Structure 1
Amino acid sequence: MLGTKRGQKIDQYFSDYVVFDLETTGISCRIDRVVEISAIKVEKGQITGEFTSLVNPWCPIPYAASQVNGITDEMVKDAPAFDKVLAEFLDFAGDRVLVGHNIHTFDMNFIYRDCETFWGKIPENDYVDTLGLARICLPRLKHHKLTDLAEHYGISTEGAHRALNDCRMNQIIYERLGTELEKAQKHLKKCPRCGKFLLQRNGRYGYFLGCSGYPVCKYTENL
């Protein structure tokens with residue numbers, strides 16, 4: 001649903017959601033463009049639909065990007081432009097909660113930027129970033145990349161870095177994290193200011209507890 005207010009980042013499990021992923025020409029939402037978007041719709045914990053499309057970025061795809069995601073100029077030359085594909089994705093997602101890995105600082109910024117460019121409005125959907133959720137549920141895991149979580153749960157990483165394959169991995173991971181969160185909530189402290197979970201962080205003066213809502217909420221506690 002398009003509007004003027006960004007949805008909230010929520011560290012919670014939902015049984016109805018749309019997990020999505022983007023592949024892009026690079027990591028900057030200022031200058032880089034989307035070359036693929038995929039999504040999986042889940043209702044009551046069960047997959048009910050899939051959406052995927054390559055996107056013509058109308059610019060050359062850098063070699064470094066193609067090395068990561070395997071998408072080349074030849075593959076996207078006849079693909080639709082992103083305004084058409086993005087409209088189809090938004091229709092597919094509806095007003096459901098969006099789920100993705102590292103979307104808080106990456107994917108959502110591309111979505112917001114392009115929606116504002118095309119239509120002057122942005123999606124108001126709330127969203128869950130499984131990167132942040134994994135840091136809450138699995139604090140002892142050394143790394144929390146999508147492939148690290150897949151390996152932790154014994155999920156195949158074949159085809160990683162193509163959007164639909166990453167969505168399929170992330171959907172399973174989110175379901176597992178939902179179970180982890182249910183167990184962990186009994187022991188996790190919540191921020192007295194905003195109610196989000198407190199995470200253990202390492203700063204200049206050692207470990208401390210910081211709000212998972214940072215940078216919106218900057219609450220900290222000494223350990």
Structure 2
Amino acid sequence: MRTVILCGGRGVRAMPETLELPKPLLPVGDRPVLAHVMEIYVEQGFTDFVLAAGYKAELVWKFAQGLPASWRVDVIDTGEETNTGGRVWKVREQLGDEFFLTYSDGLGDVDLSALLAFHRDHPGAATVTTVSLPSPYGTFDLDDHNRVSGFREKPKLDDHLINAGFFVMDARVFDSWGGDDLERDVLPALAQASELFAYRHHGFWKSMDTQKDAQELTTLCAESHGPWVRPRIQ
């Protein structure tokens with residue numbers, strides 16, 4: 001069971017830090033965020049990776065050289081200008097009949113075995129993990145007379161689900177791959193064909209889009225591995 005990690009983007013929202021480093025190598029604590037993403041899988045028994053690199057691919061390759069020899073890690077340069085869907089397409093020959101796929105900047109304590117079981121239990125070719133949209137603002141609760149009855153600091157909006165990454169896909173998705181952009185082309189095409197199902201994750205999840213996000217994640221892992229790491233499978 002291989003895990004494809006998308007590592008090729010420029011990380012524009014994380015500039016100027018990404019002028020020197022690709023976004024997957026920006027630090028969270030004392031390690032690159034990519035190392036934390038890989039640890040999520042390794043701690044649950046999945047140690048076989050394809051890193052779909054692009055921008056500053058040579059630095060991703062150098063990072064991979066320092067990973068444990070017991071992990072299988074292939075770094076494939078999929079091109080600096082290639083979009084997310086195109087990167088997956090370019091590594092398809094490295095994959096088996098079933099594979100994980102995720103981003104290099106999203107951290108969550110997703111139960112990968114439960115995700116895989118959910119995927120195998122439905123007829124679709126792909127599963128996407130979803131989480132409730134975290135509001136960037138605090139919200140007011142009002143009573144029938146518009147009196148403020150409560151205040152919630154940045155609540156999760158359970159009626160609005162967003163893409164958290166952590167996909168499972170069957171190889172047959174490539175028979176009707178919908179384009180070069182995973183989010184705008186491929187996933188809508190799979191949904192239109194009734195091939196895409198959503199696995200709802202209710203635990204921890206946070207993406208590292210900005211330097212502020214990196215600082216918040218660093219604080220969370222200051223004294224431990226971070227809330228995104230599940231206990232190791234024995």
Structure 3
Amino acid sequence: MTTFDPGRVSAVIFDIGGVFTYPTFHPVRHTLSAWGIDHPDDEPFLRAHHAGVHALTLARRDRGVSGHSEDYWYTYDHAYGAKLGVGEERMAELRTSIRTDWDWVHLDNVAAFARLVKSGLPTALVSNNDGTAAEQMQDLGICQIGPGPLPSVATIVDSAIVGILKPDPAIFAPALEALDVEPGRALYIGDTVYADVDGALAAGMQVVQLDPFDDHADFGHARLPDVAAVEAALAERLFAD
């Protein structure tokens with residue numbers, strides 16, 4: 001198993017989607033309710049996202065599906081809908097409601113992240129995004145670059161701005177430079193194997209996949225359920241500092 005060494009972590013870099021933000025549940029919930037499928041709580045939608053992520057991992061590993069193809073996202077949507085109880089006959093209609101916006105905020109992960117920032121551990125964000133990642137983080141009250149009322153990060157690297165997509169390891173270079181840290185002393189936190197785990201390892205970084213439902217138990221990389229678990233794993237190192 002590929003583990004990470006908290007004693008060698010000098011900085012942490014976070015993904016955004018699947019860590020702090022998730023596809024907003026409301027359009028899907030509304031569509032499902034009209035079909036007589038009711039999920040009043042948020043937990044099933046969180047579960048559905050990670051089922052979709054696991055399906056992407058298997059599609060990439062077993063069928064070689066490209067991470068930037070339409071088939072890739074069909075795989076995610078199909079697994080997402082199936083986990084919520086949607087049959088194949090309604091999957092195409094459901095897909096119009098999935099991933100419309102990524103603005104449901106995982107408050108527990110955000111709170112643990114804020115504690116890590118407050119501890120003085122240098123942090124940055126790297127995301128496959130649409131050019132508005134920095135604005136999203138401010139608007140959602142998660143963080144900002146530099147000083148201000150929100151937790152402060154060294155930089156927010158947005159793929160649409162730098163013109164590089166994970167898993168290309170080059171996307172991590174601006175964050176590593178901003179943090180002034182060697183790759184081997186940086187820890188990346190993400191939710192996917194293809195973009196996050198593979199990309200970070202290719203960049204020479206340590207990496208942890210957030211896998212709250214233990215979907216990837218048969219894979220060999222380091223996994224933890226949430227950012228609070230990352231915080232706990234780093235606690236000895238932070239206390240020593």
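Consider the structures 1, 2, 3: one of them gives -6000 for helix-only ellipticity at 222 nm (-39500 (n - 2.57) for each DSSP H run of 4 or more, over all residues; to 500) as calculated from the coordinates. Say which. Considering all the candidates, the number was obtained from 2. Here Cα extents along the principal axes in Å, for residues 120-191 alone has been calculated and equals 56, 28, 19, so which of 1, 2, 3 was it run on? This value belongs to structure 2. Consider the structures 1, 2, 3: one of them gives 16.4 for mean count of other Cβ atoms within 10 Å over residues 96-103 as calculated from the coordinates. Say which. Checking each candidate, the match is 3.
Every number here is computed from the coordinates shown, using simple stated rules; none is lab data. The shown structure was predicted, so the numbers you read here are calculated from the model rather than taken from an experiment. Cβ atoms are built from the backbone, for glycine too; each structure is taken alone.
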